[in-house]
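Following are the structures in question.
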Structure P
Amino acid sequence: MKHLIVTMLCMGLFTACKSQTATPQVYTNMAISGEELYALTPSGKVDIYNTVKHAFTTIDLRTDKPITQLTVDKKNNLVIVDSVNHVERFNSKKQTFETIFNGKETIYNICFDNNNQLYVIDKQGIISLIDNKTYYPDDSLKLNRQIGGWFKPSAVLVDSNNRLWIGSEHGEWGGELFVFDIKSKKFIKPQTNGFELDLNPVKSIFTDGHLVYLSSGLAHLSLTDGSLVQFNNLTAKVLFKSKLKYIDTTLVINGKPRPAKMTQAGEYIGPACFNPKDGCLYFYCQNGVFKGEPKQNLEKIENWTKLFKPLLHWRNGGQADATGPAMNVLKMEFAPDGRLYLLTQNDGIGVYDGAKFSRLVVN
């Protein structure tokens, strides 16, 4: 007997929150340094939120040009990139920004090694300020043969071994991953062990201080899936893989039961992070925020603990290379007190205190 296949379109799985009276301040990036959370507005201004006092401060960080990126260095100093590709570090004693690099090309990302040396990523490759050279990977280092060239990263990380991890996302064409050894100034090809980058757009890269982790996720047409991968000494192990499932069911048609298959969406995974307070991994997907103990078997979603599901807006479309909703949480990061902050695409910044989730309100 033939089976009917009932498909639930991906778009129908993403519910938006009800309209709220207060319009949230949207941010494009955030970084936490000690008690301070720095949040970047689309207009190029930085707002500062004190994570202990739970309020935005009145400190006004001004630059000559709009700010396009922000991060913190290894000494917890705020570092920004402006619209003319100047990299500037904030001097808290003088309350001024000091230029530490002038870029010739559009700067994709900046990061700092374990000696607090700046590395700049632009379309030419990785710029090392120590030897004033630019490093670019050759074709033998590609893990995804569907795409070519060098792209703006979706995630960067310098690990405890002073290796720079660079991931990118390309919608239905998957993602890419490069690893640059800062000490030898050479690219290293990680062992993926069956983790296919041509199916996995990279959403985040993070570390527990020793091991490196990567999250990936895709929403395309009726498909939603995601992965969480652990790298031990450059060798990958897939901790969790979620994808579309077909479930046997029965439909009554013209009064007669007929066997059918219904699709169940996989977890569309976005950013993930590590909590040093409890030693657990956390990820966000369309079904909420989940927590897992990395020493346990995390292959099934049932082995993860669902903590909460924030009511957030989804934006139809918005992915460069896929037909589906863009990920609506861009970044997750823990503050020193254990509170989890979420940078959302459409609803500002929210915080989970272990009991409830709430949005930060600008004074």
Structure Q
Amino acid sequence: MYYLALLSYASKLDNPSLAVMIVTFSETIPNFSQIILGVFADSTRYRTKKFFQSGIVRGFLYICIGLTIFYTNSIYGILLIGVLNSISDLFGKYVTLCVEPFIKFIVPESKMERALSVNFIVTSSISMFAYFLGATLISITSIYQLAFINAGTFFVVAIGVQFIRPKLEKIEQQITGDKHDNLNKIFIHIKESLKDLLKMPEMRGLFFIATGLNSVAITIVPICAIFLAYYPSSRIVNISYSIAFVQGLIMISGIIGSWLGATVLKNLSTRVILLTSFSGNLLFVLLLFLQQLWLGVFTLLFSILITSVFNLRFSSDIIRSVPAEKMGTIYGCMDTFFLLVPSVISMIFMGISSINLNLYIVTVACFCAGFILFVSRIKVLYK
């Protein structure tokens, strides 16, 4: 929520381009530290205590951000805000990796997909609410007041952790782990964690396939924006409203897919799920070629729904198959991988689209067709 506020604040400063770049970097840089944060998380003994402390620290950091905004609107101020925001995000990612293994001891393996489905639905709904709440609050409150509100939410989290602290501490006692206090131990731990993750042949195939799905998914919204710029008749009211409508539909489709993945579609084979997902993406770009954007979007929504079923199954399989004492590092490696590799591929796709939209359509169509062939021929695949 506060990222929108910071972007709005930065865009009003004397050098808006530099200010927005600082805010963007402050949000991006912590993402590239997740492998090391995962190692630290695996080495952490008192995870519940760190969870509580993180809420307090992040609350005070946002109080500092609010005071900085109140007293200055210089480029040095936004630089300090960017540093504080990055530190807060680092604490948040670290403590998330600390508590990720708890789910293995709270939820039975037979109910893992349903639990992850409920978690995704709740967090996505909260994110949607926070997005619209943030947009509303930006218009009726000052940015520094919003920083204090954000700080208050972190203090509330810390208080909530205190109420359930005894239960969490019982769980953390079941997680064993070694101290990784030098570079050699860190490297060995990362290497062993990745071996545990990739020792199953089907997992290596699923990583490759998930990369393909994510690479196409990242380009959907910007490609819709480009299409709407070329074909004004396809707009609903205007480009901004049309893009917001597409984003909202995508989020709702993902929520529905997550729920169906744990209930109605839980017995659907992974091969069928993946073939349907890539076929939906292929049909989307073909409909773009025919200048049928909204028919393509609604076709894509079914693909996203099915992809959400795959994501749910993929996540639950990883939780079941990796040891709790290595989950921080494994999740850190996964997050970094799925941040870097699909982003690079999607940048290539977007570069092609800047040359010619039809060339993008042909490239993505061939990309999806290749994955359809791969999925149909791969022998080792879950379910």
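Just so you know, all these numbers are worked out from the coordinates, no wet-lab data involved. Note that the coordinates shown come from a computational prediction; the quantities given were computed from them, not determined experimentally. Cβ atoms are built from the backbone, for glycine too; each structure is taken alone.
For which of the structures P, Q does the calculation of helix-only ellipticity at 222 nm (-39500 (n - 2.57) for each DSSP H run of 4 or more, over all residues; to 500) return 0?
P
If volume of the Cα convex hull per residue in Å³, for residues 114-153 alone is computed to be 96, which of P, Q is the source?
Attributed to the structure labelled P.
Please compute mean count of other Cβ atoms within 10 Å over residues 98-105 for structures P, Q and give me the label with the greatest value.
Once mean count of other Cβ atoms within 10 Å over residues 98-105 is worked out for each structure, Q has the highest.
For which of the structures P, Q does the calculation of percent of Cα pairs over 27 Å apart return 56?
Q
Work out relative contact order in percent (Cα under 8 Å, 6 or more apart) for each of structures P, Q, then name the structure with the largest result.
Q
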